[in-house]
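K.L.:
In C-alpha cells below, several structures.
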Structure P
Amino acid sequence: MRRLAAGNWKMNGSTASLGEIRSLLADHPDPGCEMLICPPATLLAPMAALAAGTALSLGGQDCHQNTSGAHTGDVSAAMLKDAGAGYVILGHSERRADHGETDQLVAQKALAAREAGLVAVICLGETGGERDAGRTLDVVGAQLAGSVPDGASAANTVIAYEPVWAIGTGRIPTLEQIAEVHDFIARALNARFGSAAGAIRILYGGSVKPSNAGEIFAVPHVHGALVGGASLKAADFGAIVSALAAF
C-alpha cells in the first residue's frame, strides 16, 4: 500500500500560488509516498502543466453526478479528468453542510468519478455534538454505508475520516480516538467488500500539521492524511510528506 499525503486547498489560491507547487516539487522530487494536491478548479489545468512527469498527483474538490448538461457552475468528473485530475474529493463536511449533500448524492458522485477514471476520496466525520453524544461510530458507519457505492476497491476509492469539530480548529482527537474510528472503518470495509477492502487507504484529516503528523501516522490503519490549511505552503506540506514517508 502506497501511503497518501493529500492537500485540499479549498477556496484558496491564485496563479501566484503555483510558486508553492514549484517549491514542493523542487524539495520533494522523490517523496517516498504519494503526494496529492486538490486545488480550486481554476488552478487545476495550470497546476497539471507543472506536475506533468513529476511525483505529484492532482485532484478536484467536488464533481457533479452527471457527465454533462444544464448545470451552471458545476464541473463534471470527466472535465476534471480532462484538466489533469486523477482524484476527486467527495462528501467533504463543508459540502455536506454548505450544500446539503446527502450520502446518496455522494455515492452517485463517486460512481460518476469511477466512470471517468478518477479515484474518489470519500469523506466521513462526526460533528462535535455527535461526538459528545457518543454517536461517532454510528454516524461514521452510516456515512460509510451510504456514501461508498458497491464495487469500491483501492483502485477507485480512498476513505478520509475528518471529525468536523477538528477541521481548521487546531483541535484533534486523541490518538486513541483516531485509532478507534480507523479500526472501525477498516473492519466495516472488510465486512462489506472482503479482500478488495484490504488495500483501500484510510486517511485522517482535521488540523494535521508538521508538529503532530508523525504521531498520527503511527496510529494503526492511518494510511496518510487529508490536509487543509497546512497544504497551502510548500514547507508545511512538505514536512507532512516527509513524516509520512518515514512509515
Structure Q
Amino acid sequence: MTPSQAPALGVAIITGAGSGIGRAAALALAARGWSVVLAGRRADALAATRDLGPDPARVLVQPTDVSDRDQVEALFGAAVDRFGRVDLLFNNAGTGAPPVPLEDLSLEDWRRVVDVNLTGAFLCLQAAFRCMKAQSPQGGRIINNGSISAQVPRPRSVAYTATKHAMTGLTRQASLDGRVFNIACGQIDIGNAATEMTARMSRGVLQADGSVAPEPTMDVAAVGEAVAYMAGLPLEANVQFMTVMATSMPFIGRG
C-alpha cells in the first residue's frame, strides 16, 4: 500500500454507487476525506461517480453484483488489497418490481428483488463482519439503506416492502451481534430523494386511496450528507435509525 493509497479519514465501501443515493453518499464521504470503494453492476456509471469526486486516486471502482457471493467476497478483498482495511459499509444496492397487484407479481420478479435487496445485503453484511473482525484496530460501521418502505408500504410494492422490512431485522441483528467486535450498525430510511428511480414522483404515483398524485422530492445530496454524518461519528456512538425525507411527502398520515 503506497502513501497515496493509504486511508485518510477511513475506508468506505458503497454498494449501488453508480447513481442516485449511492453516488451522493460516495461524493459526500469523499469530500470529507474518506477513501471510497464504489460497487455496482455498471462499470461506466461507477467511473462517472469516481470522476465527480475530489480525488480519484482515493477511489477504487469494483463492478459487483451483490447477489453473487463470489463477487461480494472479491469486492471486500479488493478493498483490503488497495486500502488495507474497511471502516464503513453503506449497504445501499437495491431494486424494485413492476407496480402490479400483489396476486399478479411473478415469482421471477419476487426472487430478483429478494436476491438484490435482502440476500445481497446479507452477503455484504457477512463480508463486512469477517473483514472488520479480522482487522486491527478491530471494528467498523455498517449503514443499511432501509427506505421508508421499511416502515410503511406503498400500494403494489409487496416485494420491495417485504425486503425493506427484512432490512430492519438485519440491522437489529447486526447491531446486536457486532457489539462484541466494535462493529456499529445503523439504518437510514429515505423518502423521495430525487433520483432516476423517483423521477416518476413528479408525474404522479398511486396513492393509498386509489388516486394518482405527484409527490414532493428532495435533493439527493441531502441524503449523502445524512450518511456522512452517521459515518463520521466515533464508534462509541451510533445512529440506530434515521429517517430523512422530503418534508411535505405523504408519510406521516400516509394516504
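No lab work stands behind these numbers, since they all come straight from the coordinates. Predicted, not measured: the structure shown is a model, and the values here were computed from it. Cβ atoms are built from the backbone, for glycine too; each structure is taken alone.
K.L.:
For structures P, Q, which has the highest computed value of percent of Cα pairs over 28 Å apart?
P.N.:
On the way: P: 26; Q: 29.
Sorting by percent of Cα pairs over 28 Å apart in descending order puts Q first.
K.L.:
If distance in nm of label points 7 Å out along Cα→Cβ at positions 20 and 188 computes to 3.1, which of P, Q did it come from? If you can, show how the numbers build up before the last one.
P.N.:
On the way: P: 3.1; Q: 1.4.
Going label by label, the one that fits is P.
K.L.:
Determine which structure produced the value 22 for relative contact order in percent (Cα under 8 Å, 6 or more apart), calculated from the coordinates; the candidates are P, Q.
P.N.:
Numbers: P: 22; Q: 18.
The correct label is P.
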